[in-house]
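Listed below are the structures to be examined.
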Structure I
């Protein structure tokens, strides 16, 4: 019997770098000569709404950056934002590919991301080649670690939570997933994840 029916991956911090976290916003503030404290504060006010799909990137930028005239354009700023997405050093991408290729698990994402950034990352890094379901905050209208986010994932997948494995790099998200009944692993590197998956029996079945 397979150890899980579904394996859900976080994206930023597991497969790719974070797309628009504190470090990326600080880099943007320095690059475009913004008041960083003001920029970070404006972001914090609307970040949840944006990541839950409640506003567009254009609206987000109007509030956080273009509330006054700038010497650069929306397109230039968006290009900088998109360029922050890279393959994570020590990424779990190869593990994702192997598990997907085995065709023995339902593979999906369970991640927080604004729509435009999520769709860019899925397309450029080919994630839809591996994910059969995308449970992203902008699509489901919820964000981790809200317990409702995990319950929504359980409802959509349609199986018992103990048959769902979730992989995330943030302790609070792992703790919330475990509280919802999922099997949850904290990602600290590809080798450690591979060892844990092997211990749990995922690779033994994937290799059959």
Structure II
């Protein structure tokens, strides 16, 4: 059975969401989002930097949320939740699947560091402002791409699990402007999915 090493309020939520959407059996090793768990010798054997998610599949161990999503889809669901390679939707699927980590998550990471992880005396308003502006710019093309669509490529796909999770986090951080109506509606649709609710209830 698949075993997911998980900590709340992290990218590991994407993997719970994926496994729930696919209705695959799995077990959870839930850890605190704290160095005492994540930086322990036991967990560093799973991930050299002490991060989550980490997925165990028998003798196979893999980390990085995007890699885990692709692995699960190919090994356990015959490519489910993704268009065929020769589909006209496939290029857009690939783009949005990777857009989250390339463009959206870097400023989110900075915002979280500057508002949550650092003590007040070490927070930098200039750095925070730069990250907030960059995140807004990064979300604008997503808002445009969702015009007339329920999901990124029309039908729900793993690109929505990757980028949709980042959009949800952006909204929770107060970084999705009210005028981004397509994105606001998209986040609402995501949060109403039963599999997403299950994933977030584990947070």
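We did not get these values from a lab; they are worked out from the coordinates using the rules stated. Just so it is clear, the structure is predicted and the values come from calculations on it, not from any experiment. Cβ atoms are built from the backbone, for glycine too; each structure is taken alone.
A value of 46, 25, 23 was computed for Cα extents along the principal axes in Å, for residues 90-193 alone; which of I, II is the source structure? Value 46, 25, 23 for Cα extents along the principal axes in Å, for residues 90-193 alone corresponds to II out of I, II. When FRET efficiency 1/(1 + (r/R0)^6) of positions 162 and 178 (r between Cβ atoms, R0 = 25 Å, to 0.05) is computed across structures I, II, the figure 0.50 traces back to II. So semi-axes √(5λ) of the Cα gyration tensor in Å, computed for just one structure, reads 33, 17, 14; which one of I, II is that? Considering all the candidates, the number was obtained from I.
Here distance in nm of label points 7 Å out along Cα→Cβ at positions 26 and 98 was calculated and came to 2.3; which of the structures I, II was it taken from? Going label by label, the one that fits is II.
Computing relative contact order in percent (Cα under 8 Å, 6 or more apart) across structures I, II gives 23 for structure II.
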